[in-house]
Structure P
Amino acid sequence: MAKKNTSSTKKAIRSVRNMKRFFKNSSKKAGLPPGSLYYTGQRGEEPINIQVFNYNSGGLEEKSLERPEDTFPYRDSGTTSWINVNGVHNVQLVESICKHYGIHPLTIEDIVSTDQRPKLEEGEGYVYVVLKMMDFDAEKESINLEQVSLLLGKNFVISFQEKEGDTFNGVRERLRAGKGKIRSRGADYLLYALIDTIVDNYFIIMEKVGDSMALIEENLLFNASKQSFESVYALKREMLAVRRSTWPLREVVYKMERDDIALINPDTQVFLRDVYDHTIQVIDTVETYRDLLSGMVDLYHSTISTRTNDVMKVLTIISTIFIPLTFIAGVYGMNFEVMPELTWQYGYLAVWLVMVVVAGLLVWLFKKKSWI
């Protein structure tokens, strides 16, 4: 139990440290000219990886590239290209690719600033979408958030991620197998498929969070402890981060579905309505879980209060039983020379008998009143 308490405390401390690190990195951008590139995420040694899927209805070309210059030919190709870049911490790499594709410097600045909220911006010849991709760490029982930046062009989609590993494997498999409509449609449908995959993964995360909440609630009901309360507190912080990532997403998808964006075909907007519905469901689930977690806090305090009341009840009953016994013992413990029963042969036995009878009567009365 001590080990679990330490683990929950460490999670809370880690969350506070991550927040402090976020503000520290963001504050370093203060005073810099607009368009200045500064990576605000956690510095790491993640390898840089560039993966390209170039396809049309007739076939697919899949490559792993080493240099940003190798992505340049796909800008004006007659096919649809998906360029996935892992390693936003390499600012020069991001800048090189984006400048060739005509991306505005302010958009490039947002790509390397990983503290962006989900949003949609239209640029000259491209659409910029920011999302938060979630991953559930079962060992630490925490939700990891990663910023994903998506650039939609006439015949390309460029995705920028902080590190390798994502939820896009389903899209990759569909491209490789040629299943569904993904190869026969344009880049806007590919953008929809990537967003839909991220949103669908939210349901998986919410399911895992729901399982954790069920275990915590069971512990609160039958074995409320400080560790259980710390778990609720840590989970509330996680759900707050999820809420910040999902609420703005509704506006993003709504704009893509309703607004007249030149790069998004009306046929694709029909599919985006489904993503919008899923987003609303996720938001409803998040709000429900937050209410349940707030209720768990009240449940914890109620359980602790009930437990305390039970202890006080037992102590009160014990005290009530011993009060008359203490009175009898006090009376016959007085050091007076003339007392009626002091010289009686059966006085000691009679006092014990009276105390046992009194205690028995009190226990019987408490049981009759259902107090014990």
Structure Q
Amino acid sequence: MTRLVLIGGGHAHVHVLAALATAPFANAQVTLVSPYARQIYSGMLPGWIEGYYAIEDCALALDSMARRAGVRFVQTSCTALDLTARRVLCANGDAISFDYASIDAGPAANLGGLTGVPQHGLPIRPIESFVAAWPGLLERARQGEFKLAIVGDGAAAIELAFAMQARLATEGLNHACLTVVGGNREPLAGFPFLLRHKAAKLLAAQGIAHLGKRRAVALLADHVQLDDGSQLAADAALIATGAAAPPWPAASGLETDEAGFIRVNPMLQSVSHPSVFAAGDVAAYADARPKSGVFAVRAGPPLAENLRAICQGQALKQWQPQQRALYLLSTGHKHALAAWGGFSASGAWVWRWKDRIDRRFMARFGA
């Protein structure tokens, strides 16, 4: 019996569970290790903030998916791999033996030296922690004057800014003030010019301030300290600065890139330990791609195929990530932006398109 351990319940492993439910891997005993019994689909998080979706609409039940797939589910975190003895070491004290392991555990918050986060900041990762804290932030805004700072000006930060501002406006909380702080001249650096221009105009139109070319260096009780010496008054700070690698893969001895992400070959195997696979944001692909749920989802089917093949002693297949990805960014009030390569578009029809894609994804993998 081949022992396969899936570490993490990310988008790629959702595909693996679906593949197992359709056709179990022959002679394989599969275990899923995840700290949460559900996976919040990040693409629908802005809609949940605005109140368009219930949290149940945005959550995939990993425990139910595992049960349908005949997979043992262990609700805990992986803290290390013993690569010599081939064991997954867990936060609950378990040591789970494996012949093959696959890692799709997701990244950590990229704090970049920012201090004061545990006391005064709320990272968006892990998403479960943010979901638990958001109602409290909203309630504070309902009580009176409230200044919220969002640290980061990439896609996740901007989507959350639009969603939060839309929710505040819907509730008539015009006294609340929202400011985005980022190191770029304008938000959404790396996206097409027209999309960046549209986003900047929408931010201004909705009363969301953007402080560009400045980085947050410290969070304090009533303000954010910036690298130019200035201060931004803030009652709360949300950290949306991108993905950082969790420390345990490198500490366990897996070969990683300079940022700590697991280097994998085109078959999604660790380049240093072929018995370990990785996909999603935690992986550094042979052909580098941005940290995006789009690529994590696309890696799912080839990962499932190769895990099936290696468990059954068959040849693995190479996967070539697509060169371009479609990005759909919600901008609040059922409006969205789209980007594909150098092409961009915006409007209510883009939001309806995004909503259909998101709902279809959840319907495919939901209970």
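Structures P, Q were compared on relative contact order in percent (Cα under 8 Å, 6 or more apart), and the highest value belongs to Q.
A value of 56 for percent of Cα pairs over 17 Å apart, for residues 116-227 alone, calculated from one of P, Q, originates in structure Q.
Can you spot which of P, Q the value 119, 43, 32 was calculated from, given it is Cα extents along the principal axes in Å? Structure P accounts for this read-out.
Figure out for me which of the structures P, Q the number -20000 belongs to, where helix-only ellipticity at 222 nm (-39500 (n - 2.57) for each DSSP H run of 4 or more, over all residues; to 500) was derived from the coordinates. Of the options listed, only P reproduces it. Assuming 2.7 is distance in nm of label points 7 Å out along Cα→Cβ at positions 52 and 140 as calculated from a single structure, say which of P, Q it is. Here the read-out was taken from Q.
A value of 8.3 for distance in nm of label points 7 Å out along Cα→Cβ at positions 252 and 332, calculated from one of P, Q, originates in structure P.
All of the numbers you see were taken from the coordinates with simple rules; none came from a lab. Because the structure is predicted, anything quoted here is derived from the model rather than measured. Cβ atoms are built from the backbone, for glycine too; each structure is taken alone.
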